[in-house]
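Where a number appears in this text, it was derived from the coordinates with a stated rule and is not lab data. Keep in mind that this is a model prediction, so the values were computed, not measured. Cβ atoms are built from the backbone, for glycine too; each structure is taken alone.
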Structure 1
Amino acid sequence: MRPVDEQIPILMQGVEYGDPQMQETMEAALRERLAEGRPLRVYCGYDPTSPDLTLGHTITMRKLRQFQDLGHDAIFLIGDFTGLVGDPSDKEGTRRQQTSEEIAEKAQTYVDQACKILDPEKIIIHRNSEWLSKLTFVDLIEMASHFTVQQFLARENFANRYAKGDPIWLHEFLYALMQGRDAVAMETDVQLGGTEQLFNLLVGRKLQEIFGQKPQICLTFPILVGTDGYLRMSKSTGNYIGIDEPPTEMYGKVMSLPDHVMLDYFTLVTRYKPDQISPIRKGLADGSLHPRDVKMELAREIVSIFHGDAGAEDGEQHFRTVFQERELPPDMPTYALEGSVNIVDLLAASGLTKSKGEARRLIQQGGVRLDGEKVDSIDEVIAVDEEAVLQVGKRKFLKLVPPSRAEGSR
């Protein structure tokens, strides 16, 4: 094992509690545990709530990878049982309960995507149904007897809902107990989570003490803001960067980030260590580094994590061609357009939008162009006798051709 003083700056990078005393307590506990000179059992749980992961999900995965690289045991826990309830930590309303079938399907995609960050040769995968499904009602009563209703109502999201008279369902209280039992079942040394999950992580510490185990260290991390620079990254708000997106799309989205979030991205979702980030912070502060150049470095790093260096080069070349040189990309996909087609139907059928609803919204927002001219109406009908370029947003292009010139088109 590497010396503790070498591990601590890496493992504490990005950790945030909003409470200096908590920070000192957890760092001291981590130092003590590392000083034992053995591999620590570190985990983070992921409830399969959607089939695709965004860059925001990878904050804790990146930290798991850092633990892996330092010789510790990283456990990727799939919350297939907790997912039946859904974590209420960051919600002002009740989550929709999923079926076992929905969870199983999404869980497999999580593992596939997580292996883009974690070392697949070293990763330990568990599903919490392995132990939670075997608990008896007596087990549940025993766990619940150590906590009060007041402790749960003190949580901000529950307190807000209670004050507004919104329903708080009893099964939502059980979530923290279920997550806490995960730590007991796996006898973990460290648990990772978002800052909004701190209550759940502390429940795990308490249950471990009750079961005669040494309480785990809790490392929590701030939320990652999306491409707008202010709101939490989320598919529902459209400000996300998906880790399965093509290199050109991913690179372009990173380049659209506001300057003020760049250091957070370097800290939370890249492979950069503290000594690599420090000169970037200094250079931005004193003006010796241009924000555009720093952002391109960030984009290359993020794309290379998921698509390799070749993908990063493709993304950068596409960006330079389309945005810096103001040229159309040479590798546009081709679409054979037969006859006259409504613009909404065309966008959906060609795959430029995921649905007709999204197509209508983008047109109304001025985000669709045909040969550089804005498409103003959702009722517009498109027909081509020669090549034409359909553009959605800043990064999606499609060459429209008549059937007679459609060799190799989709």
Structure 2
Amino acid sequence: MATRRYTKQLDDTLAARLAAVRTLTLDLAAPLSDADATIQPHPDASPAKWHLAHTTWFFETFVLRDHVPGYRLHDERWPYLFNSYYEGEGDRHPRPKRGMISRPSLDEVRDWRGAVDASLAKALPALPPEATALVEIGIQHEQQHQELLLTDILATFAQNPLEPAYADFDPAPAATTPPLSWIEGCVGLVEIGSGGGFAFDCERPRHQALLHPHAIADRCVTNGEWAEFIVDGGYRTPALWLSEGWDWVVREGIAGPLYWHDDGTHFTLAGRRPRDPAAPVAHVSYYEADAFARWAGARLPAEAEWESAFASADPRDGHQLDRAAPIMPRPGGGPFGDVWQWTQSAYLAYPGFVTEAGTVGEYNGKFMCGQFVLKGASCATPRGHSRASYRNFFPPAARWQFTGVRLAQDR
């Protein structure tokens, strides 16, 4: 009897979390018109409507279709449109052309979400353990897409000459930047990777890493410090840059972080606003982060250095996404929140990594090539989604996400 009651409590908790996450996605999309939600600013981004649909496809495909006897797809044509990269699910619409999916409409996608949510709620109490595990993955997956939805809308609105605002909020008044201090890092063998609780496959297994004497900055690099880098010729000095990075700077005409303007403003989800010199710099690539670190007489931290430094920090602290929070990096956010922080570590498998069985095994492992690890969380990351072992990853030129810099140095 006690086991049955405990199982029901777990089901109720999972159902509540599922409903909350699904509702938040709709809330984030609420300010958007059908046109806002349909267009695609560049091939790395996706339309907001696609995010709403893809996360619904995930639950319908891997939970309802595969584990609920007799379940019928809402529309048998839509999996082709909203599969992302799962080869095991067959052919799919080309990623660079997601902005051409004018139908189904935003309202039709919302209706689909409602139907799938109702089916999930009905099915959840009777799902086998392997299916409830997929529901948990689906919740975490949707939280990732909530962040992507916001950063992709920012990229979309930034290309509109009217510079529309997604939301109307005023950033906090500018603060004074505290002097940068250094946290002495652990030396010797440390353990990193997931130590329990939910984790994606790429965070496992927990294993040992060897750390040499080092220190890590107690805060991220600020807009004001980045402006000094620009004035000092940072984007005009080849010696500061990796060869690929310098080629990228020259080829793309890069002269500052994405969304910066020469008049001291930057484009944000609240429209064009004055840059706060004390806020963490955002929307910089790995190439830029590495060049800045070299200019500052430092380097980027290794993944294990970052994780060991902040393993005991509360991942719910910091300026992360919740329903009321302004979506903009702000001063004093700590290791979790404001901006994801580039590391010098390639995104590779940990010793003993095992790919998950089935199509969901394509979730992370197949991207372990040409990517760098970022740690922490950003102002667009749903609160509670990150943890010290979390491994975000992007290719080195990516900067449309809220990506920033925390420095490290050898001792």
* To do: Tell me which of 1, 2 gives 18.0 when you compute mean count of other Cβ atoms within 10 Å over residues 22-29.
  => 2
* Of structures 1, 2, which gives -10500 when helix-only ellipticity at 222 nm (-39500 (n - 2.57) for each DSSP H run of 4 or more, over all residues; to 500) is computed from the coordinates? -> 2
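Computing Cα extents along the principal axes in Å, for residues 14-109 alone gives 44, 29, 23 for which of 1, 2?
Numbers: 1: 44, 29, 23; 2: 38, 32, 21.
Considering all the candidates, the number was obtained from 1.
1, 2: which one has log10 I(q)/I(0) by the Debye sum over Cα atoms at q = 0.09, 0.10, 0.13 Å⁻¹, as calculated, at -0.66, -0.79, -1.17?
Values: 1: -0.66, -0.79, -1.17; 2: -0.56, -0.70, -1.18.
Structure of origin is 1.
1, 2: which one has relative contact order in percent (Cα under 8 Å, 6 or more apart), as calculated, at 14? Mind showing how you got there, number by number?
Working: 1: 14; 2: 18.
The read-out comes from structure 1.
Match the computed value 0.90 of FRET efficiency 1/(1 + (r/R0)^6) of positions 126 and 206 (r between Cβ atoms, R0 = 30 Å, to 0.05) to one of the structures 1, 2, and report its label.
On the way: 1: 0.90; 2: 0.35.
Attributed to the structure labelled 1.
Could you figure out which one of 1, 2 the value 20.0 for mean count of other Cβ atoms within 10 Å over residues 262-269 was computed from? It would help to have the intermediate numbers written out before the result.
Working: 1: 20.0; 2: 16.6.
Source structure for this number: 1.
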